[in-house]
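> Alright, structures below, take your time with them.
Every number here is computed from the coordinates shown, using simple stated rules; none is lab data. What you see is a predicted model; the values in this text were computed from it and never measured. Cβ atoms are built from the backbone, for glycine too; each structure is taken alone.
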Structure 1
Amino acid sequence: MDGVLIDSEPLWKIAEIEAFGKVGIDLTQTDCEETVGLRMDEVVKLWYDRVGWKGKSLKEVEDDVINIVIREIKAQGVAKEGVHETLEFLQTKGFKIGLATSSAMRIANTVIEQLNIAHYFQSVCSAENEIKGKPHPQVFITCAQGLQTQESECLVIEDSFNGVLAAKSARMKVVAIPEKTHDYDKRLMIADKILDSLNGFKLDEALLLFR
C-alpha cells in the first residue's frame, strides 16, 4: 500500500519526525528511511531501545504517529501513477486482488476511502493483526488465504526491501517498484522484476514469471 498505491512515504516522514519530536528525538528523513516497510510498533520500539524517552508510553507514541499519518492522508493523499488503471485492468481480467500492509488497519481503511478503491479488493490485511510484521511473510500468507489462493500462485507488488523479502519468504513472485524519495536500495534485486511505476506493468510479462 504505502509507496505502491499511495505516495505516503513523505507523509510517514512528516508523522514520524513530528511525533518523535514531541518526546525529544530529532529524526532526520534518512532516519525514517531506515525503517520503511516495518510495522509502526516495531519502529517505535527500535527508537526507544536506541535512544529512549520519558513522559509517553510506546503505545502513545505509536498512536500519535498513526493519527498524524491519517491527518496527512486526508489532507493530501493521492493515488500513485497507474494505480486506478492497473486495478481496473486486473479486475476486468478476473484476477483476485488483495492488499497486505504493514500499516495499521485504520490507515489502510483511510487510504482505501481516500482513493475510492474499496471495490477492487477481495482481501485486506494488516500486519498489526499478526505476531510479526514484514519482513516476516505472515501478512502475505493471511491475505492469500483471504483470496482462497495458494501462496505460490500470487504476484506481489512492493516498494520496500522488507516487503520484497516478506513476499519472497512466502514463496510468491514479486515485482518491485522502488520508492523514489530516497536512494535506490540495491537489495531490491532479489525481486523477480523491477519497474519504474505501475504504468510499466504488463500482464503478459508478469505471467511469464510463473513459467
Structure 2
Amino acid sequence: MQAETETTATRRRYDRAATFYDWQVWPMELLGMKRFRRQVLGSVSGPRILEVGVGTGVNLPDYPIGLEVDAIDLSPRMLERARRRQGVQARIHLHEMDVQKLAFSDASFNTVVSTCVFCSVPDPIVGLKEVRRVLRADGRAVLLEHVRPGGRRLAAVFDRLDPLVSRAGPHINRRTVENVRAAGFTIELEQNLWSDILKLIVARS
C-alpha cells in the first residue's frame, strides 16, 4: 500500500514538472550531462532496447537508425512532451508504464537503459528486478545514475537533506550500485563521472 501511494505521488510530481522540466535540468546539461547521456547511448546494442523513465524524451534523438526502442514513463504529461521530440531516427514506441510492473514478456530486450531514473523509483530493487526479468540472457542494463556519495561526511549531508529534497524531486542518497547487486545483477563496469556521485553502471544478469 505504501509503495502504491509513493508511486502515485511520484507520478503527480513529474506530471506537475513536465512543462518546465527541460529548463530545470538545462544547467546540468551544460555541465556535461548531455555528453554522459550520449556515452550511455553509444554503448547500447540492439536490436531491441528498453528505456526506463524516458521523461520528455531527451535521449530519443541520439538512438541510431536500426534500433527498436520501447520507452516507458510513469508520467503521462512527460510522455506528451516526448511525443513532440524532434530529430528522432530510431523506431520509438512510447508507453505509460511503471518499471516496478513492466508489461513486457521475459527476455524481451537486448539492452535496458536508464538515465537518472532509479533515484525516483519508489522501490528501486523491485524495479531493477523487473529490468533483469525482461533482459535476454546475454543482455545488459546500462544505467547513468546519481548516488549517495562514498565519503562519510558528504554522505551524512545527503542523508540529512534527502527527506526535504525528495518531497519535490528525486532521492539524493540512493545506494544504486548496491541495489543493482541486490536485484541479482553482476556489475561489469562502475565508472565515476562526477566524483563518485554520478556513475555509469553496466550490469548483466
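> With FRET efficiency 1/(1 + (r/R0)^6) of positions 133 and 165 (r between Cβ atoms, R0 = 30 Å, to 0.05) derived from the coordinates and found to be 0.50, which of 1, 2 does the value describe?
For FRET efficiency 1/(1 + (r/R0)^6) of positions 133 and 165 (r between Cβ atoms, R0 = 30 Å, to 0.05), the value 0.50 is produced by structure 2.
> I've got another one for you. Where does the value -13000 come from, among 1, 2, when helix-only ellipticity at 222 nm (-39500 (n - 2.57) for each DSSP H run of 4 or more, over all residues; to 500) is the thing being computed?
1
> Continuing with the same structure: Identify the structure, out of 1, 2, from whose coordinates semi-axes √(5λ) of the Cα gyration tensor in Å, for residues 149-188 alone was calculated to give 23, 14, 6.
Attributed to the structure labelled 2.
> Computing distance in nm of label points 7 Å out along Cα→Cβ at positions 117 and 141 gives 1.0 for which of 1, 2? Don't skip to the answer; put the middle values down first.
Working: 1: 2.6; 2: 1.0.
That value comes from structure 2.
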